[in-house]
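Take a look at these structures.
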Structure P
Amino acid sequence: MNDLLSMTFSQLEAELLSMGEKKYVAGQVFSWLHEKQAASPDEMTNVSKNLREKLKNFYSFSSCTIEKKLVSVYDNTVKYLFRLQDGERIESVVMQYKYGHTICVSSQVGCKMGCTFCASGIAGFVRNLLPGEILAQLYTAQRDLGVSISHIVMMGVGEPLDNFDNVMTFLSLVTDARGQNLSMRNISLSTCGVVPMIDRLREQKLQLTLSVSLHAPNDAIRQQTMPVARRWDMDTLLNACRRYADDTGRRISFEYAMIAGVNDSDACAEELANRLKGMLCHVNLIPVNAVKERDYARSSDRRIRSFIAVLEKHKINVTVRRTLGSDINASCGQLRRGEGPQTNASLHKG
């Protein structure tokens, strides 16, 4: 069955017209789905009962239920383990900043990319998420918390550009003025460096922020930690990033996990600065998260400060990602992985 929550306005309108409904009904249904964020067609009170029954009987309706919810005592970060309708689990994290709330959403169940410092792919790849399943993470979190979420980062479990078409539909839906109406500039999409899809994204001319997981200054180090680097070397990747920045006018954010003794030396910082020279970009340093299956250690604060000093000497804009939700394992893949095999445990909140 076609998923209602995954349909763009034009697709929904065409479906309803084919069912003999008036054109204005599409606006009513779309509003219920994406502005009022109804949990089911039963809530669409200004839609005829006959149509509500048809929507329930002939279409699926993406949703996710809260299987586990963890709230940080330090900073109110909220981590969700959501159960999808087929029983699969995904993760989302809601973070509170001075400007409002940001949600980090997953784009796949599991991940194919196999980055060794990330927990997301340890359990393997299962499937892509539908556009409605990505949206459902946002809508469910907003209903649960009673807040309006203004920013989205696509940095949860999965590689967004490996689910390109569904992610593009999600972006179209979440920025639609008839629904959530988020600004594209308030959305960040993270990729480990799937070069052909970066070029395809560039052609869309979207004003989102592209974040590229770089994590190394050269191929030798990057290929140790990121299998994708064996397919597209750094020159190929960075050339694609330059094309993206030039064509969109949007600054690239390079994510760089600081791993003690692996990629955090001053020599690494010098090499990185030389590679990025002249590009519209900034570097976001990330103290690496502990993953029990790996033996990586995060760089010391002193080492991070020294790395920053080298980049700044070369006029490279650099920040250090603020650590949120450290007491609830808020990094990607930690909660879903920790649950182990699927069980029939009852759902609970809090």
Structure Q
Amino acid sequence: MSNSKIKFAVIGQGHIGKRHAEMIRRHPEAELVAVCDVLTKEQIGITAISEKFYNSLDDLLKAHPEIDVVNIATPNGLHSEHALKALEYNKHIVCEKPMALNKADCEAILFKALQVHKQVFCVMQNRYSPPSVWINDIIEKKIIGDIFMVQLNCYWNRDDRYYKKEGWKGKQDLDGGTLFTQFSHFIDIMYWLFGDIKNIKAKFNDFTHTTTTDFEDSGLISFDFTNGGMGCINYSTAIWDTNLESSITIIGSKGSVKIGGQYMNDVEYCHIKDYTMPILAETNPGNDYGAYKGSAANHNYIIDNVVDVLKNRNTITTNAMEGLKVVDIIERIYSLRQKNRKS
């Protein structure tokens, strides 16, 4: 693959799938061979594309043995099915978050990928934002000292403009829940920085989505980190009209930091012993879906990483084990949701 272009297919042509396709088209060492969606080209508004279009993943995979990588941007509940199918055809996988809706399905993907010697890239693009890169360096080098407390706040708007009756979002089997669809990126950042959690306690409520989703819209979660220190996650999609913030506050033995903004894009506070805050590069804006906003538009870095890894120039940014751990953490949190319903 050193001199040839990496050949891609994208499964799912919603907002994110279209973004995957566009980032592949723009990459000088990548080639988009085909896309796939259950809807027609006319229904999803991509009539002008030059790539092959399919309504069946099986048909696409059978027709294009030359494809190296399959990008999966289908509803959450279909990720594992589509990943396993593509792995059966010996393709590398780029899987949108979440990797699956339970740990067992993630393990099945991981095992199959090991069997066929293929890479599984899990899309957690917020790791590429300049504040995320910076805070990871601060923590790895112990500049902030020992970690005492971490608070993750995720307060977004997701109302009837987002949860449409004919769509998959809000359905338990295809969506999975607020932590999977909206906030798994930020749980990934927390895991990436501080490791696994234990002693989880949680409360959940559904303030404004009782008729639009199968699950809660808000929660308060507390826990201990296995590596030391304690933390909490406070989240809601019941925010009126527009996103409020996605922020992380870190209290260490040598100082404190808060990264805030709508999608954890601004360093709002940095006070660390004997340390001067550097000037960071601009963060890419959030993905714009019209009435609502998503996480930072960093998918170009994902495609860069895939190409670099397959050309043996770099290591994978978010691998299958890390994707599995994010799902595992959410699944353990949601197991308390089930207990709350029974009590």
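So if we calculate FRET efficiency 1/(1 + (r/R0)^6) of positions 114 and 266 (r between Cβ atoms, R0 = 41 Å, to 0.05) for every structure here (P, Q), which label has the highest result? Working shown, then result.
On the way: P: 0.90; Q: 0.55.
Ranking P, Q on FRET efficiency 1/(1 + (r/R0)^6) of positions 114 and 266 (r between Cβ atoms, R0 = 41 Å, to 0.05), first place is P.
Which of P, Q yields 26.5 for mean count of other Cβ atoms within 10 Å over residues 130-137, as computed?
Only one of P, Q returns 26.5 for mean count of other Cβ atoms within 10 Å over residues 130-137, namely P.
Out of P, Q, choose the structure whose coordinates give FRET efficiency 1/(1 + (r/R0)^6) of positions 258 and 306 (r between Cβ atoms, R0 = 25 Å, to 0.05) equal to 0.15 when calculated.
Derived from the structure labelled Q.
Laboratory data are not the source of any read-out in this text; all were calculated from the coordinates shown. As the structure is a prediction and not an experimental result, all values here were calculated from the model. Cβ atoms are built from the backbone, for glycine too; each structure is taken alone.
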